[in-house]
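Please treat every number below as a calculation from the coordinates, not as lab data. Just so it is clear, the model here is predicted, and its values are computed rather than measured. Cβ atoms are built from the backbone, for glycine too; each structure is taken alone.
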Structure I
Amino acid sequence: MQLKQLEYVIALAETSSFTSAARRCDVTQSVLSYQIARLEEELGTRLFERTTRSVRITERGLILLARARMIIDQVTAIKHDVESLTGLRRGRLRIGTSPAATRMLDCVRFIGQFHNSHPGIHISVRCATAFESIRAVAGDCLDVGICEQLPQYPEGITFHELAPKERLVAVVSTSHPLAERSHASLAELAESGSFIEPRAGSVLRRRVDDAFHKAKVDRTIELELGLEGEIVQYVAEHGGVAIVPHAFIKTQVGSDRPDISVLHLDGAELSVTLGAYTKKNGRSAAADAFIRLLTDESSDRPRIPRSAGVPSDE
């Protein structure tokens, strides 16, 4: 019996999906399925009932699940104690970052600073949505998830706010019919053209979907882009409408793009808050040190200036 196998059992029990569990643990589905089968063979019992449509943990699997969670928590605590004594000279740090967080918080700079200060820590970074990051942190497959805040998350997980609430704005090209406006309603935006959106399932996409649903307005989605930071560039060059955090319109030199127009959303209070998810207890010394770096930097970070016609949250 291996610790990884116990992590896989926890992930599969909590997701009820081999695909989701494998994604959460950052392994292929075949690897996870093989390791679960090996563990069942070793124990001489079925831990999960599998059908073509679902995966359900058995009563004996529930017994193992409770023990597995206890063991993983104890191992995490041991690692934390040992890493504290070694002064962060070695260890690992597993980070998940959402596209929005990567764009808005300059995660590459933070990770570089941490690596320079603690070169003995092995760092691995992967792109993950907020939902994927939270599940992975809960399942001990990630140490830190840097992403958008969600209204609810599992018990035992905590959120460290790293940036002020960021208002969402509408973005159109300078040739768009609404380009001369300073604000517009969701209905007016929907009537003016099709939308360029982030992928379905992302926090940003869900916020926008919910806003249109509440306003009882239908919109046409022309294109979904997995790279949220490229949405504004696409709108500027090819047209359409996008609803994004104001920080997305900043150029690399920190000024607003001259090839787009920014509109305040009438009647829609849309915003995102960025931060880091970790476990409340039993974090590794590396995770604690990285969170200290992020929070220290965020306390000194100035608010992002906004263009005329785009109100601040204050």
Structure II
Amino acid sequence: MRLLHLVGATTTQFYHDLSATYHAATLTPAGMRADVLRVTPEGKLFLRKADQEAEAPCGLDAVVALCDTVDLVVPFMFCPPGMTVWRDFFETMLGVPVIGPSLAANVISTSKWQTKAVADAAGVRTARAHRLTQGDPLPDWSGPCIVKPDTEDNSIGLSLVKHPEDLAQAVQTALGHDTTALIEAFVPGREVRVGVLELEARPQVLPILEYHVSDAHPIRRREDKVDVDSSGAITKRSWDAPSLETTCPAPLDDALREELSQMALTLHAALGCRDYALFDFRIHADTGTPYLLEACSFWTFAPISILSRMVTAAGMDLEETIARLYTRAAAR
């Protein structure tokens, strides 16, 4: 099978470097070969063939010609255009299957506000929230809240606000990264990730992973995921020196595990996901009630990826599982 790895970003150097960092650790199953197409924020294209060590500049015509021989596109672009239009370009315009959620699913899930709307309509519990754009008056809000940009990931522009006088600055911080910000009630308690895998006709829920947040470290911050220096270069990766301990499978009672599983399967169907999906939840410390935070349905197919850890925790062979998933997606 011939793969095309889609790497880079068209928005910022941070997203470009993040994509390259994740791609460097990816696993390509035996018997498959991968060419690499890299997209830069300046709009330039570079191609490295599987049998070559160095990449070379290329034009769009070369990409179109290459796709006549490609069985599957494996995307590593995590900026909003990379999650949506770039993936759909290959699938719709060039007719090459792309692993992972469809354009429609990614358009919704890259927006936290739209994801909440779909979740609420599907009966999946979410925290109370308010949507703001630049110039909107602040709501009359009391109690701790999370303020975050609508379409950013990696906790960029996110703030935990404990005092009302800090709300305005937190909103401006979020709007510095997006045209829309969300104010969301903070759910104290545990934080877990629930993964869904589609290898057969019916999707299955993988072992659930827990991030061990605490009163001293109540949320996952940007520096818990990736960190950058003053030039914007990535200086820390969460898997090199984790600042939050994790457990997979998470210690959950049967009833809570079943509720989280059903919520994830409902979201997987409601969002129109395929191949795999990944969702973040908070479990309220006092009531034990789970609340959806967001969808984060991407997979770098590296041993350090969260979905990879879940597959391994399920006792499945990671390389074989990825090969089966790629083969199933290429059949589209």
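Things to note:
- For 0.90 (FRET efficiency 1/(1 + (r/R0)^6) of positions 96 and 120 (r between Cβ atoms, R0 = 30 Å, to 0.05), calculated) the corresponding structure among I, II: I
- Source structure (of I, II) for mean count of other Cβ atoms within 10 Å over residues 112-119, computed value 20.2: II
- Taking FRET efficiency 1/(1 + (r/R0)^6) of positions 88 and 128 (r between Cβ atoms, R0 = 25 Å, to 0.05) as the criterion, the highest value among I, II goes to I.
- Answer label among I, II for the case where Cα extents along the principal axes in Å, calculated from the coordinates, equals 58, 45, 37: II
- Structure (I, II) behind the derived value -8000 of helix-only ellipticity at 222 nm (-39500 (n - 2.57) for each DSSP H run of 4 or more, over all residues; to 500): II
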